[in-house]
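The following blocks contain the structures, represented as structure tokens.
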Structure P
Amino acid sequence: MGNFKDKLVEFLCKGLKPFFRQESLDYRELSSSSFRLLVLLPCCIGDVLMATPLVRVLREAFPRAAIDFAVSSWARPMLENNPRINELVDCGSVGSGHFSLRGYISLIRAVRLRGYKLAFVPVRSPVLSAVPFLAGVPHRIGLDSAGRGFSLTVRVPVKGVRHEVELYLDLARAIGIAVKDAKMEFFPPPEAQVKASTYLDGLASPPVVIHPGGGVNPGMKLSAKRWPPERFAALADALISDGMPVVLVGGRSDEALAAEIKASMQRSPLDLTGKLNWGELGALLKEARLYIGHDTGATHLAVAVGTPVIALFGPSDPRMYGPYGGKSIILWHNVGCNPCFVKGRWNEKCRDFRCIKAITVDEVLESVRLITANRLGNAHSYSAISL
């Protein structure tokens, strides 16, 4: 059913393309002007963080512009303290799973009232891509995935396997902006840093932070991304035995998982699951020795604050969604049927999750040794071990 719907949407979008004008836009025509600019990306945590390099590049290219970011309440904490953004526009329910026509119209009105001259739309949804057009934004740059960007004036094709950060940056490149020093960013508020310090004061040394849950976004839960809890227990025990404090983190929905892991352990980690908001988690990660987690928002948050990351991947493609920049190791086994998480969907027929289970505790421990011994070097901003 999903494939038929995709084909129908693509057919309709391609049919609409001839009715919308395109333009050749050079950013230098606007670089010295004062105007309002919008980045529209409602969801989700990781996606919004992966758009922060685009925001950084736009701020450098348009120093006099007011740069706003339209985002959902779910992902808003990723941007609340970002000094490169002037205003966060509330998307309401738009972009978070199913949303109402009323919510969609409300977003269009909010965009129209602010009088934007330029909009960047790093989304693949034709409905979301049409918001700036319906709001009267004259210059609209965005992704054109299988014709879904029909309403854009500058359409950036989505072809092949490309990391999401680079794909988002292609929007800037499409109007002539040179991309330099691209990296994800997160700015924890001062009060979050104070709270994080109170937790870390009782530890003998900077901890290894483990996020065993995740894979949850509005309208979607992907437990297939998760490594087995008994392996996290064995990993945490081994790390503590080696003299590394371990901190478990996650949201309230991860509390039962953390309890299961602790029940299987011989040692005692510091469990902060359900106790930190996103700002506090970012502040904690900033002070950590390293971070271990799945394809989830917290993993991208760790990268954004400069913490070395070990990412455990299974159904999703690390070439597209893996940690971007910094000292990162990605553990991913090609078992023949993965990656199967494509276009926001995964293979629901899969029941054994063999791809994520193929990663062993020993492989993760060896990755920890590589990072703590500083043997990754700085030759590449995006380092991956693909097994």
Structure Q
Amino acid sequence: MSLDLAQQLDNVLKNAKHVLIFMAQDFSGDAVGSAWATYFFLKKNNIEATVVVPSDENYLQRFSFLTKPEDLMDSLAGARDFVLAFNTKFNKITNVRTERVEDELRIFITPEKGSIDPRDFSFIPAKFKYDLVIVLGSPDKESLGKVYEENPDIFYEVPVVNIDHHTENDNFGQVNIVDITASSTSEVVADLFSKINEKNIDENMAESLLTGIIDATNSFQKKNTSPKSLQIGAMLMTKGADQQKIIRYLYKTQPLHLLKLWGRVMARLYWEDEISLAWAPVFLEDFVQSRSKPSDVPFILDKIKENYSAGKIFMVLYNETPGQVRGVIKCINNDQLKKVAEILEAKAIGDVCEFSLQSGDTTEAGQHIVEKLRTGLIV
């Protein structure tokens, strides 16, 4: 990464007072690690920061060994005020009072003379209380999901810094720092911070960033691991990150609810030999009985991938709503993933392909997808 990009980020941060951090919605260690580290880096530089996390926080239990930011929220409620303005040029206001009546808040205004002309009123949104937005690991704004759908204005009214490593990134920010050679967004962030001021990287930041890199590279074993990944990992360890502790928590110590969910899913795993596909439906009862949530599906998908060395495609399906099934697919390589995404007319982001289809039956939906893949892959 060029020093110019790091300098560009540093210049932007010098003018920032309160930063809103959006993390990737893929429930990964990279998403958590890059977001947590960015928060602590900003706080160390005396900049207020808030992290927007997915509303389903159950998956954060996997990363409970990391120091958690104090300022987390799952929506932008209260992000801006709304102003009721009254033109007093020709008629002054002598008194204003409010009163709550059941579900209403009534505002009583007393004019200096006569009655009030409704044309003198206006209702306008105030500025957002945040003066900078940082989006981490998301190829586009739409991938941020519900929080973007409900608050699109902030991405047009507040400067956006877009930090990512995905080749699909569409450079939606005013400042775009996208390094497609990096293993992860955590690696990009670590590189940036080391160039801005390496002395400011403390143990909390280093532990978060190394967690993100280890999770994204399967402990430096995946093909996306580069010499630079190893170099940055070594630097983070000199800052206090404990590699063995991270590996122990990520791969050896699993929360009970995840193990219960994994056990239930294993009981109905399907194998499609013709296309080397291992897949499983996850039912609502599985989530209820194991006390888990849809955010735990990526863990199940990774477990299937780890345990089926003969597999080339790995899929988990679950009911997103009573009439809609959500599917998540991983493959052994990006070429295979792109081909699968093309067949399903779905979107591939990083190493994951996700899709939805109208169906109330998860198993039936899975069989439909299997047939579609079989038709597209077998020539």
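Computed from the coordinates by the stated procedures, all read-outs in this text should not be read as laboratory data. All figures in this text were calculated on a predicted structure; none of them were measured in a lab. Cβ atoms are built from the backbone, for glycine too; each structure is taken alone.
If you line up P, Q by FRET efficiency 1/(1 + (r/R0)^6) of positions 130 and 210 (r between Cβ atoms, R0 = 30 Å, to 0.05), the top spot, with the largest value, goes to Q.
A value of 21.2, 66 for Rg and Dmax of the Cα atoms in Å, calculated from one of P, Q, originates in structure P. For structures P, Q, calculate distance in nm of label points 7 Å out along Cα→Cβ at positions 234 and 266 and state which one comes out highest. Structure Q comes out on top. With mean projected area of the Cα convex hull in nm², for residues 26-161 alone as the yardstick, tell me which of P, Q scores highest. Max of mean projected area of the Cα convex hull in nm², for residues 26-161 alone: Q. Once mean projected area of the Cα convex hull in nm², for residues 186-241 alone is computed for every structure in P, Q, the highest value turns out to be that of P.
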